[in-house]
Structure 1
Amino acid sequence: MKYALIGCGRVSGSHIKAAINNNLEIVALCDIVPEKAQALAEKFGLETKIYSDYKLMLSEMNPDFVAIATISGVHAEIAEYCAESGFNFVVEKPMAMSMAEADRVIAAAKKSGVIAGVCHQNRFNIAVQEMRNALEEGRFGKLSHGNINVRWCRDESYYSQDDWRGKWETDGGALMNQCIHGIDLLRWMMGDEIESVYGSTRNRQHSYIEAEDIGVAVVNFKNGAVGTIEGTVNTFENLEETLSVFGDKGMVRLGGMNASTIDVWKFQDEFSDDECKREIEEKAPNVYGNGHTSLYMDVKKAIEENRQPYVDLIAGKKALELVLAIYKSQLTGEKVTLPLEDFASSQMKNIF
């Protein structure tokens with residue numbers, strides 16, 4: 001299966017590793033700074049074509065599977081073009097910077113019939129999958145509440161790498177960039193359908209960026225459960241990404257740097273393999289985790305089987321919607337009801 005990558009920045013290595021692990025034929029790399037693409041090819045010993053124009057690359061190479069890992073601000077534009085042109089793709093999070101953009105990508109993919117997904121790779125963490133299986137088996141009973149805490153460090157050296165980082169139109173802040181994976185997991189686990197959101201965000205320690213470096217929110221789910229979110233890049237060093245779910249018959253807390261370990265696993269009805277679950281600790285080389293390889297495997301199979309992937313565009317839209325709802329709540333000072341018809345991160349400009 002022919003594979004091409006658009007965008008050769010910070011996360012691109014995880015994509016290339018996933019492509020190699022899934023025996024994809026890497027036919028081309030593209031970046032508006034071709035030297036980045038060349039450096040990536042050399043790092044992995046790839047003999048592949050280098051492009052600076054993704055449209056030219058797609059037309060000449062005709063890949064079966066395209067990955068979009070550019071700056072966030074152009075994810076939707078490239079994804080929509082891929083869809084309209086008939087190319088199967090997976091797009092990095094966030095899939096768009098506005099609800100309108102997300103809807104256009106979804107509509108284009110549906111019209112053309114392409115296989116398309118969003119890179120929320122932490123859904124494939126072993127610990128996350130075990131939590132999800134227990135949830136689907138009804139082991140939690142009636143859900144009470146859940147929370148996600150993402151406490152990471154991003155200092156000035158991180159933001160100075162690229163001028164798009166921390167800007168409302170091209171990146172957003174801690175919630176949109178660093179914490180959207182955890183926000184996706186919380187929504188997915190707690191019932192998906194949301195009634196309302198109340199959020200508060202601030203820029204406390206990063207005066208050189210436009211967007212928030214700390215955000216908290218209360219989420220009211222339609223099933224009656226409550227969720228809380230804390231996402232920040234203000235810790236002295238990377239600390240944790242913890243996901244907890246509580247029901248009247250069970251409770252689980254996932255920990256580690258990216259919800260990849262099981263810290264607490266307790267249920268009213270004990271199963272024979274529960275003790276093994278408590279020992280799960282998935283090692284990862286960085287905060288991106290190991291999920292890209294599994295996500296790629298699923299997308300590859302989805303293309304072969306002509307089905308939508310495990311993490312489809314609707315899933316990506318729901319994660320985006322929750323972040324944007326928190327932003328809108330901060331902007332208006334009010335509780336925001338969902339569905340969110342339209343809102344863009346650019347509407348937050350100059351709020352701080």
Structure 2
Amino acid sequence: MSTPKADGFRFPAEWHPHRATWLSWPHNTNSWPGKIETIYKPYCEFIREVAKSEEVCINIANEAMQAKATGYLKEVGADLSKIKFYQHPTNDAWCRDHGPAFVIKEGEKAIVNWGYNAWGEKYPPYDLDNKIPTSIADKLGLKHYTPGIVMEGGSVDFNDQGIILTTTACLLNENRNPHLNQEEIEGYLKDYYGAKEIWWIGDGIVGDDTDGHVDDITRFVNTNTIVTVVEPNTADENHEPLAENLEKLKTFKMPDGSPLNVVELPMPKPVIYEDQRLPASYANFYIANECVAVPTYRDAKNDPIALEILQGLFSDRKVIGIDSTDLVWGLGSFHCLSQQEPI
């Protein structure tokens with residue numbers, strides 16, 4: 001059986017030019033109990049900003065839901081001519097994890113259809129979500145590869161030159177692929193993403209129900225620069241795991257032997273709702289063609305610091321903060337909700 005790597009495909013970094021961004025319209029009230037109506041304004045503001053420079057494709061259940069979504073998008077002034085709906089029903093909204101993983105080679109595109117099990121069987125049913133990659137491949141007329149193992153888009157990050165960053169907390173968790181060891185998982189990452197090298201860090205942040213997705217803690221912003229969140233308060237339960245990740249990152253070298261450039265991002269002050277600490281992080285930003293959409297959390301001190309740091313790293317894009325305080329009650333933000341389709 002052929003693989004994307006054998007056929008010359010690779011998964012590009014998020015800053016590679018996009019044809020479109022894919023989303024799955026939020027509708028599952030269990031993901032935002034008692035609060036789902038409050039998320040549509042920031043969610044649609046995110047769509048409005050992304051649609052200024054690329055198409056936005058939205059998986060949606062039916063025409064009635066599409067009509068409701070269109071109303072929300074009009075309210076924030078989104079350009080509806082840049083937004084396209086696809087009647088692909090979903091169980092939930094987390095398109096980073098259940099959506100298509102687009103791989104490219106010159107003049108050609110394909111999709112990797114990773115398995116999806118709602119982060120280790122935590123939130124059944126997930127059968128509709130698991131069908132999304134093949135539904136999109138069929139709709140777009142693209143070849144698709146099915147590795148036969150569970151893999152979520154939020155668990156991996158890419159530098160565009162063959163390096164994948166991931167966490168042991170998620171990919172080695174027995175609730176994903178208990179029959180595979182680390183070396184075997186690395187083999188799948190290399191064969192189906194077209195990677196050359198895998199970098200592993202440790203635990204994620206408190207409140208993250210994905211068992212430590214890397215897109216909540218550490219991200220590539222260019223081929224040799226990573227941002228990673230840190231918590232200086234030693235009494236905070238995020239302090240130690242984030243400090244350990246920082247130290248691990250400092251040991252990594254680029255293939256030519258040069259050091260990795262590591263930039264520290266602050267954590268926001270704790271976001272707590274109904275006595276639950278939520279996985280609020282500035283690292284869950286999304287890199288679109290002309291903007292970087294960054295979740296903010298009504299933190300007068302750290303929100304502007306995080307935005308300034310990220311703007312300094314993305315000189316070719318406008319960094320835009322969008323209030324994610326209500327969105328993160330669903331235990332994720334803009335990166336978790338989106339999946340890029342490269343040109």
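Computed from the coordinates by the stated procedures, all read-outs in this text should not be read as laboratory data. Everything numeric here is computed off the predicted structure, so don't read it as measured data. Cβ atoms are built from the backbone, for glycine too; each structure is taken alone.
Here are a few things to note about the model shown:
- Structure (1, 2) behind the derived value 0.25 of FRET efficiency 1/(1 + (r/R0)^6) of positions 111 and 303 (r between Cβ atoms, R0 = 30 Å, to 0.05): 2
- helix-only ellipticity at 222 nm (-39500 (n - 2.57) for each DSSP H run of 4 or more, over all residues; to 500) from the coordinates reads -10000; which among 1, 2: 1
- Looking across 1, 2, the calculation of Cα Rg over 2.2 N^0.38 Å, for residues 159-198 alone that yields 1.15 traces back to 2.
- Among 1, 2, structure where distance in nm of label points 7 Å out along Cα→Cβ at positions 167 and 263 as derived comes to 3.6: 1
- Sorting 1, 2 by FRET efficiency 1/(1 + (r/R0)^6) of positions 79 and 119 (r between Cβ atoms, R0 = 30 Å, to 0.05) from high to low puts 1 first, with the largest value.
- At a computed 14.8, 49 (Rg and Dmax of the Cα atoms in Å, for residues 191-310 alone), which of 1, 2: 2
- At a computed 17.2 (mean count of other Cβ atoms within 10 Å over residues 143-150), which of 1, 2: 2
- Mean count of other Cβ atoms within 10 Å over residues 71-78 - highest-scoring structure of 1, 2: 1
- Parent structure of the calculated result 0.93, given that Rg/Rh (Cα atoms, Kirkwood Rh) is the read-out and 1, 2 the choices: 2
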